[in-house]
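Enquirer: What follows are several structures.
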Structure 1
Amino acid sequence: MGNSIKMLSLGTSLFYEYQIIDLKKVEAQKFLSSDDPDVYLLGILGKSDNLVEVVRQILSKLKESFEKRMITKHDLLEYINRLGVFSELSK
């Protein structure tokens with residue numbers, strides 16, 4: 001994957017450069033320390049010695065968010081679906 005975007009259109013140019021981060025090199029706990037489901041779900045893609053424990057923590061945080069009404073039932077099901085997709089990407 002490239003680390004920049006270069007576009008030319010109608011005499012205008014745009015160049016943007018960015019750093020690529022390999023999520024498998026980031027400790028899973030960095031993601032799990034977040035209170036945002038969109039972030040802590042990424043923990044399954046992070047570096048960990050115990051993937052089962054990471055999944056357990058993610059599911060526990062999702063359950064807690066649902067019980068505190070921070071997310072809806074629809075959101076909960078969507079996050080669980082995403083977790084399944086991410087697990088396929090993980091291992």
Structure 2
Amino acid sequence: MELGWSKDQIHTVDEDLGVSGSRSGNRYGFDQMVSMAALAKVGIILSLEVARLARGNRNWYHLLDVCGITGTLIADYEGLYDPAAYNDRLLLGL
């Protein structure tokens with residue numbers, strides 16, 4: 001028995017690599033990720049560092065709200081977070 005996800009269940013978002021933080025409005029990959037999470041088509045968002053997912057507070061808290069409503073988990077090298085859980089939301093909000 002294999003553990004994990006099949007390749008067709010994994011989507012890598014790298015469209016925003018090299019896009020300056022000052023141009024946060026042109027982040028197609030991030031916007032697509034939030035849209036897919038809002039449609040409950042994402043079970044977990046994996047990142048090397050969650051602080052690097054969004055370039056500003058408005059985008060970050062919007063992502064947290066969407067994930068909290070749809071039950072999408074967020075994980076990085078430090079842990080697994082459930083934005084719907086009060087303590088995890090506090091950690092992610094810092």
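Computed from the coordinates by the stated procedures, all read-outs in this text should not be read as laboratory data. Keep in mind it's a predicted model, so treat the numbers as computed, not measured. Cβ atoms are built from the backbone, for glycine too; each structure is taken alone.
Enquirer: Compute distance in nm of label points 7 Å out along Cα→Cβ at positions 42 and 66 for each of 1, 2 and report the one that scores greatest. Before the final figure, lay out the partial values.
Expert: Working: 1: 2.4; 2: 0.6.
Between 1, 2, the highest calculated value is found for 1.
Enquirer: Among the shown structures 1, 2, from which was the value 3.7 of distance in nm of label points 7 Å out along Cα→Cβ at positions 10 and 74 calculated? Write down the numbers at each step before the final one.
Expert: Values: 1: 3.7; 2: 2.2.
The read-out comes from structure 1.
Enquirer: To continue, here is another question. For helix-only ellipticity at 222 nm (-39500 (n - 2.57) for each DSSP H run of 4 or more, over all residues; to 500), the calculated result is -14500, so let me know which of 1, 2 that is. Could you put the intermediate results ahead of the total?
Expert: Numbers: 1: -14500; 2: -10500.
It must be structure 1, since only it matches.
Enquirer: Something else: Quick check for you: by mean projected area of the Cα convex hull in nm², which of 1, 2 is greatest?
Expert: Evaluating mean projected area of the Cα convex hull in nm² on every structure, the highest lands on 1.
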